[in-house]
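Asker: Structures are listed in the sections that come next.
We did not get these values from a lab; they are worked out from the coordinates using the rules stated. The shown structure was predicted, so the numbers you read here are calculated from the model rather than taken from an experiment. Cβ atoms are built from the backbone, for glycine too; each structure is taken alone.
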Structure P
Amino acid sequence: MDTPLQLDPTRLMQEISTFQRKLSAGLGQLRHMREPSYANTPRELVYAEDKLKLYHMLGDRAPTAKTPTLIVYALVNTVWMTDLQSDRSLVRNLLAQGEDVYLIDWGYPGGADRWLTLDDYLNGYLDRCVEAVRQRCGLEAINLIGICQGGAFSLCYSAMHPDKVKNLITMVTPVDFQTPDNMLSHWCRNLDVDRFVDAMGNIPAELMNWVYLTLKPVRLNQQKYVGLVDILDKPVELENFLRMERWIFDSPDQAGETFRQFIKDFYQGNKLVKGGLVIGDNEVDLRRLTLPILNIYAEQDHLVPPDASRALGRRVNSTDYTELAFKGGHIGIYVSGRAQREVPPAIHQWLHARD
């Protein structure tokens, strides 16, 4: 027989009273908080086209790396997760290691971008950014760091343009889009994407955020905000929380045709693994990848499970393939204290050995 739930009314009332006091005091604190900023590492604009901007990131000293590295982020959210704040910045730490860092800000698609395709993004925008960095540095090939969906883009780009990429780093990148533990994949595979895009055009950022939050509804919609009460009287922790919230909800819409193609070819067709993926006039074959590859995945990633990322090692023909497991989640791999200590030095050491 189950033991009946024992509640102490006095203790319960004390906890409710304490919660109310914290909440009341915290709301006063919130009224005086300034909006937290991110993307504060100095940078210079070196190329722009339509909504896209290509930045050269500037460190406190000149880079020592011989080969520049271009960061390719996902179209969902913004690239500034890599430069969230001074002590939680993948970009700033790579610069401190001596790397020469560029990154792409894809911008915010509008109605005029409804018909952009994967070919436009990869063989158009991305290729012209690579060309801009190559010409600026006088090099035949550069390094790529592809993050999440941007990692899948970087794999495709490297397979289509192998002469332009010297070393490839993928971070929390899905390769096998149909592993059994991929919650997002189960949602995408049952989506009538043609009807979805035909009805909506560009996919609203608010809808995409809702989908991600409902993958873990209790943790991301309830526990997080209940826990917020405990830090309302701690200005530094509160500012960090609000900065992250600002980044999460500062999301671009998704260009309709690109969304349609990505869902069909990657999630529903799993063509990166099974073959048959065609982007523009190019068939993407991961077996063409013979360049050095560092594949970094997060062990507690609910968006890109480890098996989805580790599948890369079985699909490429590189004789210089390395995997690095990070004890954290999809976002923690960029902003946690452990990540700052472990990930940028590992990337730098791997690149330095191949520079």
Structure Q
Amino acid sequence: MTTVTASPKSALEAALEKRILILDGAMGTMIQQYKLEEEDYRGERFKNWHKDIKGNNDLLCLTQPHIIEAIHKEYLEAGADIIETNTFNCQVVSLEDYDMQSLAAELNLAAAQIARKAADEYTLKNPAKPRFVAGAIGPMNRTLSLSPDVNRPEFRTVNFDQVKNAYKEQVTALIQGNVDLLLIETIFDTLNAKAAIYACLEVFDELGKKLPISISGTITDASGRTLSGQTIEAFYTSVKHANPISVGINCALGAHAMRPYLESLATNADCYVSCYPNAGLPNEFGEYDETPHIMCEQIEDFLQAGFINIVGGCCGTTPAHIKEIAEHASKYSPRTFSKVA
């Protein structure tokens, strides 16, 4: 068995001890502003692809890398300390929708390299404010806990090993692309997340290299539970064995509705806590109405209460949102906690 080496306190940990770190905002929202068409997604390489591929945003790391790099730089310019790779759906299970499973490793590597280049450029500009790259690992478009067929509750379209192996390929490529941490995010099914955690641990063992793992779940409605039925307390209990550097909530709810669940995490978690909400709830057109000012008024409550260590934005947020969040967060001290041995 390969020996996994853990480095001394990383630059990321050192930064987290000093201040609230800013995570970037939505990648999809920014891509939409470019109004790309099918041919833009295809580029020259996939000009004759046998399926429509518009909407496969991860593919843009190969066909429009300059757009992805430009978006990363907009968030860095706005004050983001951590940028996420453009890899939310970038594993073989989700890529099957476009028949592009064979591209998974290449896409993750390219995405990590694009983000790394942008982050390093901004760190070089201001070494006192190092920038970090989070390898984004999304929830997948299939679930291990729930059947897609109400008449067959036992039915699953994937099994645990398939999910774990899909994540394992993704994690390996992200690490090869030199990300600083791995972000398992927008978790609605904790069993999928456990497969991702298992994948990370297997890759660490095989490569002899360990990275921090951040974990972020999503509360799907006013019941205060994930889609697979867990309360936020149960969710944290289910993933704390991974010894994450941070645990948090992102996506589905706007900041205001997140408060009680974030408070519970802040009270119970013996690691750093993150929060990156949507810009409110989507309207009837699927768009997000909260301006940076409105969103920051709600997030300031979390900052004043001392709930968070990492804050950013999810769906509907832009560099303007992140800029205002960064300005507000700079006035407050990060959440403190006691690490349980």
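Asker: Taking Kirkwood radius over Cα pairs in Å, for residues 157-236 alone as the quantity of interest, name the structure among P, Q where it is greatest.
Answerer: Working: P: 16.8; Q: 13.3.
Looking at the calculated values, the largest one is P.
Asker: For the read-out Cα Rg over 2.2 N^0.38 Å, a value of 1.06 was computed from one structure; give its label from P, Q. Intermediate values should be presented prior to the final figure.
Answerer: Numbers: P: 1.06; Q: 0.94.
Structure of origin is P.
Asker: For which of P, Q does helix-only ellipticity at 222 nm (-39500 (n - 2.57) for each DSSP H run of 4 or more, over all residues; to 500), calculated from the coordinates, equal -13000? Walk me through the numbers on the way to the answer.
Answerer: Details: P: -11000; Q: -13000.
Label of the source structure: Q.
Asker: In addition: Once distance in nm of label points 7 Å out along Cα→Cβ at positions 13 and 205 is calculated for all of P, Q, which comes out largest?
Answerer: Comparing P, Q, the top value of distance in nm of label points 7 Å out along Cα→Cβ at positions 13 and 205 belongs to P.
Asker: Taking Rg/Rh (Cα atoms, Kirkwood Rh), for residues 93-260 alone from the coordinates of each of P, Q, which one would give 1.01?
Answerer: Source structure: P.
Asker: With mean count of other Cβ atoms within 10 Å over residues 197-204 computed per structure, which member of P, Q shows the largest figure?
Answerer: Top value of mean count of other Cβ atoms within 10 Å over residues 197-204, among P, Q, belongs to structure Q.
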